[in-house]
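Alright, structures below, take your time with them.
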Structure P
Amino acid sequence: MIEDYKPTYIVEAVYQLTPQMLKDKGIKAVLVDLDNTLIAWNNPLGTPEMRAWLDEMKKEEMPVVVVSNNKYPRIKKAVEPFGIDFVSRSIKPFTRGFRIAKKRLGLENKEMLMVGDQLMTDIRGANRAGIPSVLVKPLIESDAWITKFNRARERRVMKKLKENYDMTYQKGI
C-alpha cells in the first residue's frame, strides 16, 4: 500500500529541525539516516552546518542516533568525532535497527523521530516500526551505486504519493 511509504512530515533538511520544535511535538530523540541525510555519502567528514546542528542537539540534551544500513567501520568513522551513537547494518526497511535504538534510548515509539532521505528504506522502515518519520531532500543529487536502484522505484512511489497527499517540503514540523 502507498501509505507504507508516506512520511509523517516532509522537511527540506535535517538541519532545520530544532530541539524546541522537536520537544514541542513530544520528541525526546532523533534517529537519523547517515548517507545523504546527515552527511553527503561521498563526504564522511560532514559539513560545518552538520556539526553545528549536532552541537545544538547535544547542548539541548536531544539524543541523536544514526540508524544506517552501512557497515560498522563506515559509520564509526563518520560519527565517532561527534560522539553520537549509531546502529549499523540496520537492515531498513525492516525494524531491526529501530528496535535496537529504541532499547538503547529507553523511549516509546512516539517519543522518537526518524529522519531520512529515502522512502524505500528510512520512511517505510520507520512506518513499519511505528515511529514518526521525516522525509528530507537528499543532501546531494548523486548516490552510492547501491542506492540508485531504490531511487528509480522511489520516483514511481513518490508520484503516487503526490497524487494522494500533499508532499510539499516544509521548513519544519
Structure Q
Amino acid sequence: MKRLFLILLTTISLSCCNKDDDKPISEIDKLPPATQTGTNTFGCLLDGKAFLPGNFQNATNCYYQFVNGKYYFALNTSKINENDFLISIGLVTNEKQIEQNGKYSLESNIPSKAYGQYGLEGIFATTNGSTYTGELTITKLDEINHTVSGTFWFNIIDFQGNSHQIREGRFDMQYTN
C-alpha cells in the first residue's frame, strides 16, 4: 500500500511540473496589460528592457489641470535602476487639451505641444520635435472619474548624449486636477 501511495504521489508531482516554468519571461511580458479602468499602472520598454515605476513614495504622479484658461497634462514615473540611479520617464502637454482617441506628436516643451521626457538623477531631457520625437495616444479619458489611459513611444537623447528608445508604452492612471 505504501508503495502504491508513493507511486501515485510521484505521478501527481511530476504531472504538476510545467516545462514552460523554466522559460524566461520576455521583457514585453513584464509590462502591465493595456487596461482602461484607472488601475494606476504604467510600463514601457526602455532600450528594450521593461521599465516599471518603483515602489516608493511619489514614484508615479499624474495630473490633468485647467489653469488660467489652459490645459496641462503630466504623467511622471521613476524607478531606481540596477546601478542605483534614479531614472524617470514622463509625458507632458503644455497648454494643450487632451481628448479620448486623440493622437499627439511628442515634439517640444512649448505652448500648445506635447512632449516626452527622460530623466537621469533628476536631470531631464525632452523630445525636440525633429530627430527625437514620438507619439502619445489617449485611448480613454474619463473626466468624471478622473482616469486617463493611453499608449506612447518616443526617442530621446539624455544630457550625456546617450540615445534612448522608449517603446510599447502604456498607462492607465487616476489623475488629480
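Side notes on the structure shown:
- Origin of the value 22, where relative contact order in percent (Cα under 8 Å, 6 or more apart) was derived from one of P, Q: Q
- Winner on Cα Rg over 2.2 N^0.38 Å once structures P, Q are ranked, highest first: Q
- Computed over structures P, Q, distance in nm of label points 7 Å out along Cα→Cβ at positions 98 and 138 reaches its largest value in P.
- Structure responsible for -2500, with helix-only ellipticity at 222 nm (-39500 (n - 2.57) for each DSSP H run of 4 or more, over all residues; to 500) calculated and labels P, Q on offer: Q
- Test item: distance in nm of label points 7 Å out along Cα→Cβ at positions 90 and 130 calculated as 1.9, pick one of P, Q: P
None of the figures in this text is laboratory data; all of them are computed from the coordinates on show. Keep in mind the model is a prediction, meaning the values are calculated, not measured. Cβ atoms are built from the backbone, for glycine too; each structure is taken alone.
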